[in-house]
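FYI, it's all coordinate maths here, none of it is from the lab. Model, not experiment: these values are computed from the prediction. Cβ atoms are built from the backbone, for glycine too; each structure is taken alone.
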Structure 1
Amino acid sequence: MKVLIIGGYGTFGFGMAERLSDEAELELVLAGRSLDKAKIACAKLSGAATFTPLKLDRNAMVLDFQPDLIVDASGPFQAYSGSPVVAYCLDHGITYADISDDGAFVAAVLDQNKAAKNAGVALISGLSTCPVLSAIGLREIEKLIGPATDVTIGIAPSPKAELGRNVVAAVANYAGQDKVSILRDGQIMKAKGLTEVRHETICVPGDIPFPRLPFALADAPDAIVLSRDFGDLKNIWTGAGTRPIWLHRLLVTLSRGVARGIVPKLTTFADIFHLARGLFRFGAHRGGMVVRASNAKGEASWHLVAEGDHGPRIPALPVVALIRQMMNNGAGPMTGVYAGHQIIGLTELSPEFEKLDIAYGFQLDGQSLPVYEQVLGAAHRDLHPAIIDMHDTCEGRVFSGECGVTRGKNPLSHIVAMVVGFPKSGQNVPVSVTVIPTKGGEKWTRNFDGKTFSSHHSLGRKRWARHVTERFGPMAIHMAILEEDGNLRIETQGWSIFGLPLPRFLRPGGDVFETQDAQGRFVFHVDLKAPLFGRLCKYEGWLTPDA
């Protein structure tokens, strides 16, 4: 199979070639305006596939060979009015695909169904993160709540990911301008880019949540293409969560200034924004996506997280999946036009995700569930049975067992232990835990041989959404709840007193996890430590439910 990739030495085109290098029966022609860059890209690749460089201008298509597929990965598609590549494929009977993230461009390709059928070819547009992953998330949610009426889609690239100047220029071009397609009250309309903001916390079930991020209205094909296939949708909104957050807020402020006519069009500052994005690359090297959907019956969200450099590879994966599909089937899709999500779904993409550090899953939002089950979402079902039972607290529970207790040796830690009410050191200490549901969460009371202390567990709010907040009087500990091989692990992410955030470098933490022993009993291990104080208290043991 012979595939021509226009923009083959760019970030996404090269990523496609890299992912497909293991296909022995595949010849990839990496094309672009610079033959030298195409040669360098081919030289970097190794594997069973064949790689050929080619100098090519997409605006003046002339080929002396007939590829089985032409992929347009050049972009930015917002700058294109019409596509000579599509015209070439129609004239020469070649299957076409692109990674366009521009709604108008995708819509223009989809309007050529008659021409595609007359030419006997398939035209596939929008084989990118949006709308392919947007549709995947929406389908997964609809399995839980039924047809959705409202959907919010947020994409947050890693702050350390490379962002091309063309991408920045495309964003600057629609900032503050009536150029972004949205679906509102059942009607597709134009809105001013980056002027509307929504907040979301991306968190794959059982993983560490992102910080709560602002997402600004961004251009994407979702409103146009998803509304065609998901007939119940009345509202579709897509946003981008740029980091660092201060740069995001600056862009939103300037875009609103453009919308009011008091700031010039931001294309003037594209180079400055690109430079700033490159210089201020602070924050965890993680990228993510959230799809939140709802209807009159309920609400849920689907989350995806890519660690490190694996996030920028995602836009290339739908095309990779398409090419593998064509090789396995021996042919391309039937003639006609297709949006990317109509060809590639989770079944085709999950094998590609598994080769990278990419995780995904859905969260059960808006449901009345015990605190830990709601935070863990779909990961809750992967816990050991004894842990699931321990946190099944809708009607209140009492558990009894025994444990060992070890206090810290630092005199300062004894003061903290006495204030909180931690038990004294000892072995085979009788222990019971009583969990009582409250209006805002759950009250946990531990009784160590007559010595008790209590705390209140609730769902984190605002900045600490997708966390569990445990309160000891005026002090609050904000915890990420993780699932690891059936075990539940707790990691402290922040803390506060009287609602005032305290320094992260002084936050308490330690080794805290729950598991199940060979007898099927719930086992807890809590080793609390804090900077300057050392160990505060360690207690570990087992519990079984009272009759």
Structure 2
Amino acid sequence: MLLHQQFVSIAKRYGSKLAFIDRTSDKKVTYSKALIASLILSEKIKKFESGFIGIMIPTSAGCALSVLGSLMAGRTPVMINYSTGAANNARYAQKKCNFRTIITSKALIEKINCPVVEGMVFIEDIMEGITTGEKLKAALIAKLPAPLIQRMLHGGHEDDTLVILFTSGSEKDPKAVQLTHRNIASNIRNFSKVMKLYDHDVMLANLPYFHVFGLTVNLWTPLYFGMTIVAYANPLDYKMVCTVIREERPTMMVGTPSFLWGYLRKSEPGDFESIRLVVSGADKCPDVLRKDFLEKHTMVLYEGYGATETAPVISVNTPEDNRPGSVGKVLPNVTVRIENYETGQECRAGEAGRIMVKGKNVMKGYLDDFEETSMRIRHGWYDTGDMGYLDKDGYLWHSGRLKRFVKIGGEMVSLVRVEDVLQKCLPENVACSVVEIPDALKGVKIVAAVTNKIHEKKTLKMMSEHLPNIALPKQFVLIEELPKMGSGKIDFRTVTDMVQELIRIKPIQIEKVKEKSITPEQ
């Protein structure tokens, strides 16, 4: 079933139940009202051009209803990142996907000081233009049985594109990922088999819907099961997010490590007592974050792994199967193959290689980019571009992006591993990012950016107990606030540029420590 038609079934079943508690606008919307509102919006959206339609609205009931209304009208939502460079992102999306209309919000445009881009229409104006007749018509349709309503809406096939999402662009220009109804629905069904999700669960929606983690887990998953969504638009407002959790008592929360660090530091013991499940994803979860969550809130922080192109979940730790440090067991109906990055042969248990994925959750492809699609999907296998290994018990261990490995002295060094060790050696409240930069003598060298001054020799000595000399940072630089993508991931391209500029201005050489061998796990 198409996901917007699944929503109709759910809305009819749970009519009086709250679908949204929107803490940004202080509005509460039942499933019945959400169905009526989405039907009204679908009629409004039909007046725009066919095909793609941009949506640039913060996480809220309004954004969710705009997505539903677009699908009901036969339009394909293109989710636009408004967190950084909103105007440029809007124009990029229009050009890449060849569309004009972008539904956005006056309040957002004013708040982020974004110039109005040609083709933008405001959700506030759309809502103000709704007539009494339109409301009555939608209310009457909403009273019909679900099958009749579904037949009145846009139909199609499960392999039709549900949404266009853009890759983060942390390494190169964003690509337009085509995710289908089947991709996201199968992903929800597969991870719900191991996570045990229920209609009485309450989902904290704090992630942006322009990011696949937020769209699948914070929007479509709760709507698929008839949960209540507690929405708050700014995941960086750490203190307020903690207040929302304490007051609205969600049972589930997900987040990136950087966001979860913020919530951990701004929360008080007892704030998270309603939450039965918290999952970290989109970036490597530091061991110290898991440890601190357990100590402060007696909560186990489960780590998962995914990609925009896999809708997104590939593997996840669960209460029944949890191996801290790994990214969990591969989901049911999803297959992972670890491939030697040089020979292409399948790796043995414990042997690191490229992570390849096959399943119904794998994207249709990159829009109008046959070459890139062909490079990443071969014989049905999606090449994640990540390195990792499966242990003998079937747990997947993520070693980092292949692009975040650097070859030094003939050895492959994982920058993710270096970051993880460094983070454990840093004082509390000091964050880090490790990058490679060109070096005139050795080709490349590892440099660590830290957010506060540290005792460098002491830190290196601690790191040398866990890493060989070739994997130790040769320089440290101070960047008080690490640049992030809208999803909460570190923006490695910008960090690298900043590090290179700082080193050019003020180089600092770090002395060598005793050599040690390196293994693939390191």
**OP:** Taking -9500 as the value of helix-only ellipticity at 222 nm (-39500 (n - 2.57) for each DSSP H run of 4 or more, over all residues; to 500) derived from one of the structures shown (1, 2), identify that structure.
**Re:** 2
Original post:
In terms of distance in nm of label points 7 Å out along Cα→Cβ at positions 207 and 303, which of structures 1, 2 is highest?
Top reply: 2
Subject >> mean count of other Cβ atoms within 10 Å over residues 135-142 derived as 15.4 - corresponding label from 1, 2 >> reply: 2
Original post:
With percent of Cα pairs over 45 Å apart derived from the coordinates and found to be 13, which of 1, 2 does the value describe?
Top reply: 2
**OP:** Could you tell me which structure in 1, 2 was used to calculate FRET efficiency 1/(1 + (r/R0)^6) of positions 263 and 399 (r between Cβ atoms, R0 = 25 Å, to 0.05) as 0.40?
**Re:** 2
**OP:** Could you figure out which one of 1, 2 the value 0.00 for FRET efficiency 1/(1 + (r/R0)^6) of positions 39 and 143 (r between Cβ atoms, R0 = 25 Å, to 0.05) was computed from?
**Re:** 1
**OP:** For the read-out Cα extents along the principal axes in Å, for residues 223-270 alone, a value of 32, 21, 16 was computed from one structure; give its label from 1, 2.
**Re:** 2
**OP:** Figure out for me which of the structures 1, 2 the number 4.2 belongs to, where distance in nm of label points 7 Å out along Cα→Cβ at positions 23 and 503 was derived from the coordinates.
**Re:** 2
